[in-house]
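Values quoted throughout were computed directly from the atomic coordinates according to the rules given, and no laboratory measurement underlies them. Computed from a prediction, not measured in an experiment: that's the story for all the values here. Cβ atoms are built from the backbone, for glycine too; each structure is taken alone.
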Structure P
Amino acid sequence: MSYITDFEKALEIGRPPNISSLFPNSRALLVSGKVIDRAMLAKGKAMTMAANGRNFLVIRGALQAAQRARAALIIEIARSEGGATSYCATNYWNMARKVDALCNELGITVPVAIHADHYGIKSTDDLPFARREIPSLFDAGITSIAVDASHMPDDDNLLASIDLNRFIPSWAGYETEVGEIKGKLGLSTKDEALFIIQGLNGHDIFPDWIALNNGTTHGIEASSQGIQVDLTAEIHGALTDYGVSGAQHGTSGNNSDRLRAIASGTRTTKANVATALQMISWGLEVNDFGNAILDDDGEFIKVPGQGMSEELWSEMKAYAVEQGLSGGAYKNLNIVFENKIMGQPKDIRDRMAGRVENFVYTLLVEVFNAADTARFAVNAILEAGSYDLGPKTGRVESPEDWTEEKIRSRAQELDTDKGPAGDFDD
C-alpha cells in the first residue's frame, strides 16, 4: 500500500483523544511521543529533532523540513520558555494549535508529537501547583511530557516523578531526567540512571526517554566539552532491560560528527535543538552546527539579507542594550518581538522560516539519520491499531523494594557528584 493510504488510516486511529477532541476536522497527524520513539528504534541508529518552537517561524521551518525529509518530528517548548512565566510567545497551551494549523496549511503528512519539555520541579513545594497544572497541558493538546525533577536530590527526583505520573495519560510520551544539565560539571552516572529507571519501573512507570547530564549545556555552547558519547553509551547499555531510549539535551553547538556518534553509537532517539533554531531564524551568523559566531567585541553578527530585516534587528539590539541583555540572554527578546517579527513582509517571514528549514533538513537527513522515519511511525500506529502503543517493557522491579523508605535509603548509598549548586537554565 502507498504511504498516503496508510497515512489516511493512521489519521483515523492514531490521534490521541485530546487531539481528536480539539481538532475534530484536522488532517494533521499529531501523535503521542511514543510513536516517534518507536519510529526511530524501528529504523535503527536514528534520532529525530525535538525542535524548540520559540517563535512561529521556527515551527513553520521545522515542519517544512520534516516533510521534505519524510521524517517523524517533535515540536516542543520548555516550562521556562513557555510555562506560566515565560519568555516565548509559544507556550504549553497554544503550541498544539500552532502546529495543527501549520500542518493543515502546509499539507504536512508526517507524524508530529507535541512535547512539554523540561516541566521543571525545583523543590517539593512545586508539587501542589504541578498537580493542578499538568492536566491543563493535555487539555491543550500536549501529547508528550518531560517531568524534570533533576534539580533535586535523586530520592526527591524519583518520588516527585512517581507522584506526578498519575496526572499523565498512559498513552502519552514520557521523559524523565537524571543529572541537572551543567556542562562538564556533575555528570550523570550509571548508578543514578538505574536508580531512577528501576524505581519508576517498580511503580509501573515506563519512561520512553531518559535525559542525562552527559556533558552539554543549554544555550550557546561555550566549551569544547560537548556530549560525552562513551558515557552516554555506557549508561544506555546499563538500562537495556528497561527499554528506555535516550533524549539528548544541549544539542546546539555540538559538531556534526559528535551528533552522528550519538545517533549511531547510543540508544538516543530524541535530540533537542533550541538556541540554534532561534539564531538561524533571526539571521545571525552561525557555524555549521548552529552555534552563534561572535565578533571581536563578543557581539552577534547579523548576515545581511538573511533572517529578519536589518531594521528590526537594530531595534532588537537597542532594546537588548537598554535591558542589559547579552549572549544567551537574548532569548528573552522572543516574547517582546514576536508580533513585530510576524508583522514583517511575507518575503522576510519566508526567508526566516526557509533558513530554519534548510538547517533542520540537513540535520535530519545527513546527521540524525531520521529521513523516511515517517513511514515507521505510521506503521507503528497501524500495527498497534491505536493511538496508544503501550510501554516497551513490563515491570521488572518488585514494588516492595521501592517504597518511600527504601528509596530514601537507597539514595544515600549512591556515589554521585552533582556539581556546584546554582540556577542552571532549562
Structure Q
Amino acid sequence: MSTVSGRDFEKALSVGRPPNIARLFPNSRALIVSGKAVDRAMLARGGVMTIAANGRNQFVIRGALKAAQRANASIIVEIAKSEGGANAYCAINFWNLARMVDAISNELGITIPVAIHADHYGIKGDEDVARARVEIPSMFDAGITSIAIDASHLPDDLNLLANIALAGYVPSWAGLETEVGEIKGKEGLSTVEEALFLIKGLNAHDIFPDWIALNNGTTHGIEESDAGIQIDLTTQIHSSLEPYRISGAQHGTSGNSSERLRKIASETKTTKANVATALQMLTWGVKVNDYGNAILDENGEFAKVSDNGVTDELWEEMVAYAADKGLKGGDYKKLNLLFENHLLSLSEEIRTRMAGAVEDFIFELLTNVFNAGDTAPLAVDAILSTGSFDLGPKVGRIEDPVQWTEEKIAAKAAAIDSDKGPEGDFDD
C-alpha cells in the first residue's frame, strides 16, 4: 500500500484546501479538496472510479469516511438537491454537509482527500436559473467543493444555455459536472450527438466540466429489473468526447452487478460513481443484494435483518408510518428527515453497527469493484504538483465562440434528434 507521508499530508493540508474550506474550518485536520483533485487521482491510475457516497444520514457519512480510510482511497461525499436542497427530505443538506464531513473526519482522524459534492442541482426553467444565482454561491459559502448543474430536463439548447448562465457562479477551482439526458433508465437514452453539442458549446464559452453524466440505462432509487447500464453506449459517448478530456459520472449504480460495475470502471472513462439508496438501506438494516437492491420478503415488503441496522422496534415504527402515509418502495426515502433524530438517539452499539454496515459495503466497492484503493496519494500528488487547491482545467478552448452564439445554439439544437423518454421524477 502506498500511503501519504506525514510531510506531504501537511503540505496538502496547507495548500490543497479551497478557500471556502480554509475559512470555515481554520483549525481542521480534514483534507477536504476540490472535486477536481479526486477526478485527477482516478485519471492518474486509469481504469478506476471512486464512490460518490450519497450522505442521506450521518451514519452513511461516517461509514463512507471509514471505508475510504481503510482503502486509502480518495472519495466524494454528496447530497442531491431533492434530498438536501431548500425543499429537502433529509436532515443532511447542501449547507451542513461539509461541516458534517469535517467534524467526523477530525473525530476519526480521517486523512484521505474528500470532495463535497452538490449533486443534481436541478434546473427546470428560468425561475430555477434566477434562484440558482443566489443559492449556488450560498452553497459554496457553506463548504461545497464540487457541483453538478443538471438542466437535462430541458431541451438541448436550453440545457446548454442554463449551464452557460450559471457557470460563472461556480468557483473556477471547483469540480464541475454537467448532464445530458434525464437519468431514467432504458428509455430516452443519451446520444453522441447530444453529448457533443453540450460539451462543444460549453467549451466555446470557456467552460470545461470535469464530468458528464448520461442517461445510459441508469435508474435511480430501487430498481427491480436488471436492464442496467449500457457499457457500449457509455464507451461510445466517452470516446467521442476524448478531445475535451471529460470524465464520466455514473449515476444510479444500484441495480447493476459488481461485474458490470467493474467493466464500467475498466472500459469507460468514468471516474465518479454515485451510490445512494443501497447505503440508506444498509443503515436501516434492510437486506441488500450484490446489485445494491433492497431485498423484498414474501409479502413484497423490505426484508429487515434482525440485529442489523436500526432496532426492530424502530423499524416497525418506520414501516407503520410509511404504511399510514402510503409510502412504498423508493418513497421510503422520505422517512429520512422525520426519523433522523430517532436514529441519532439509538444506543452506541446500534449506531456503530449502522455505520459499520456502510463501511464494509463501501470498502468492498472501493477495493474489489471500483479498483480505487490507494488513490489517496494520487490526489495529494495532483495538489502538490500544482502547489495549489486550484488544479485548473484539463483542456483549453477548442471551439470557436462565434459558432456558439445563442441564435446558433438554437439552430444547432433544432437539428438534433433527441428523445427525452417519458416524464417523471428523476431528481435523485
- prompt: Out of P, Q, which one gives 0.55 for FRET efficiency 1/(1 + (r/R0)^6) of positions 368 and 416 (r between Cβ atoms, R0 = 41 Å, to 0.05) as computed from the coordinates?
  reply: Q
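The value 0.50 for FRET efficiency 1/(1 + (r/R0)^6) of positions 128 and 256 (r between Cβ atoms, R0 = 30 Å, to 0.05) was derived from one model only; which of P, Q is it?
Values: P: 0.10; Q: 0.50.
Of the options listed, only Q reproduces it.
Taking distance in nm of label points 7 Å out along Cα→Cβ at positions 104 and 344 for each of P, Q, which is largest?
Values: P: 2.7; Q: 1.3.
When distance in nm of label points 7 Å out along Cα→Cβ at positions 104 and 344 is calculated for P, Q, structure P comes out on top.
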